[in-house]
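None of the figures in this text is laboratory data; all of them are computed from the coordinates on show. Please read all numbers here as calculations on a predicted model, not as lab measurements. Cβ atoms are built from the backbone, for glycine too; each structure is taken alone.
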Structure I
């Protein structure tokens with residue numbers, strides 16, 4: 001990727017993304033991917049998928065982790081700080097504003113209706129994100145990906161295993177699989 005981005009552009013992009021995207025990390029991921037990998041070609045799709053995977057494994061909000069890691073990839077430590085700041089500020093500003101007007105917002109018909117409408121949109125965005133991440137995974141490691149997806153669905157839906165345990169199992173499985181695969185490629 002040969003294009004450059006300034007610190008100000010990086011800040012403004014992440015500020016805008018985090019200010020107008022509702023629903024958390026999985027709704028922000030496609031917007032970040034679209035902005036940095038598709039529109040601006042600053043990061044290739046595989047690298048973006050790796051950033052997303054890494055952001056999921058870290059503690060804290062996935063949107064913040066994705067922003068931080070993307071900023072780090074583009075501009076090193078200063079880029080990570082700029083992206084982190086730009087990602088946190090909209091949340092702080094919005095929560096502060098809402099706290100001042102909570103009583104009048106809490107029973108407002110229009111606010112309740114808008115939030116109810118957003119919940120449907122957020123569900124659709126989550127579905128699209130899941131499908132896109134699944135497609136990317138199926139391109140690189142189709143057999144492993146299908147096995148993990150089927151096992152995850154079965155464990156959750158039919159066996160009722162807690163999601164955290166499934167995520168831990170998938171993390172260890174992926175770590176083992178890709179470590180063995182990397183060793184075999186190095187031979």
Structure II
């Protein structure tokens with residue numbers, strides 16, 4: 001289900017970026033240049049309908065256990081919110097690991113909001129890699145974010161300030177610039 005949805009999402013997302021459609025439908029979502037969990041589902045009604053259309057496709061084409069849809073829905077919600085947190089949870093080297101590089105990160109989606117011609121996938125990095133739509137600087141940007149996070153954690157630990165550890169990517173960039 002998740003692999004099917006990842007494929008469905010990649011191609012419908014690319015469709016939503018078509019100039020004739022983007023300004024009427026998907027632009028609503030991209031008004032969040034630095035996304036938050038609240039912007040994860042800030043969608044135009046047409047886009048929302050397109051997004052949930054995967055459920056009937058799954059229900060009528062794949063035999064599944066009743067709990068599978070619940071697990072699928074929870075994973076979808078979790079990944080969508082995670083991708084819009086503005087905080088990187090994964091460790092250094094994640095995007096270069098032979099297995100984990102195929103999984104997306106919050107940095108990946110955050111870059112999509114800044115550079116709308118790149119990083120269309122939702123869960124896995126397969127289609128972006130195959131179709132060459134990964135931002136060319138994605139892996140370097142990811143490592144820079146991790147380096148910044150680690151620097152901030154170390155500084156916060158020295159100052160005994162636990163609030164500084166949980167800063168968003170935008171706040172980290174602003175502090176370091």
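Okay, here's what the table says:
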read-out: With percent of Cα pairs over 19 Å apart derived as 66, matching label from I, II; value: I
read-out: For helix-only ellipticity at 222 nm (-39500 (n - 2.57) for each DSSP H run of 4 or more, over all residues; to 500) computed as -27000, the structure of I, II it came from; value: I
read-out: Among I, II, which structure scores highest (criterion: distance in nm of label points 7 Å out along Cα→Cβ at positions 63 and 87); value: II
